[in-house]
Structure 1
Amino acid sequence: MDSAVSALLIIVSSVLAVFLIILSIALIYLIRVLKRAEEVASSVESAATAVKRGVTAAPFIRIISKIVSRKK
């Protein structure tokens, strides 16, 4: 009976160790992906701000271009 319990203990410990190693690796990759997603979100936000500025300036640019084209 002792050998069966020892074998079961070794198997369970090995599976747990492998699971912990895989979990650690997965967490490292998840952290990297989240950091990259944060960088992408930041760049998208800055691009959206630039587009917003361009859109707000577009009517003024149209008015100026119409005035310039009429004077030509």
Structure 2
Amino acid sequence: MGEMVKFSSKMEREALEALRAHAREEGRTLAGLLTEAAKDFLARRRVRPAFREAAEAVLAEHDELLSRLAK
């Protein structure tokens, strides 16, 4: 686990209460839950551009074949 850094932010009350309840149910800390959520969010955001670039490369490479198949 990396270095923990304290910060302050705001969140809708209902969302925060739901997160706290979820953390309690799983026997985890709110900080741990938020850290995991942030890492998951960032991982998903990083995959999308990589997938898009790969898809565009395949489409460009097989443009003629795809055009013929579309007819």
Structure 3
Amino acid sequence: MTWGPWQILLVLAIILLLFGGKKLPELAHSLGKSLGEFKKGKEEGDKEQKKPAEPAEPKQIADPKPVTPEVVA
């Protein structure tokens, strides 16, 4: 479904009736801020995914017990 100019004008008129003229600039500003934060977070996530994985350090055992073979009868 494509949106024609009349459908867009109707949606904008409904939004104007619901929120009023004074509230629309505040809504647009907060929407723009939210989109900017979302974009910044997405870019940071993409950077972390592209970063090569660091090899895990081997775990050190404090007092290793010697392994003795058991005889099974």
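Tabulated results
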| item | result |
| --- | --- |
| Label whose coordinates, when Rg and Dmax of the Cα atoms in Å is calculated, return 30.7, 103 (choices 1, 2, 3) | 1 |
| Origin of the value -26000, where helix-only ellipticity at 222 nm (-39500 (n - 2.57) for each DSSP H run of 4 or more, over all residues; to 500) was derived from one of 1, 2, 3 | 2 |
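Read-outs: derived from the displayed coordinates by stated rules, not from any lab. The model shown is predicted, which means the values in this text are computed figures rather than measured ones.
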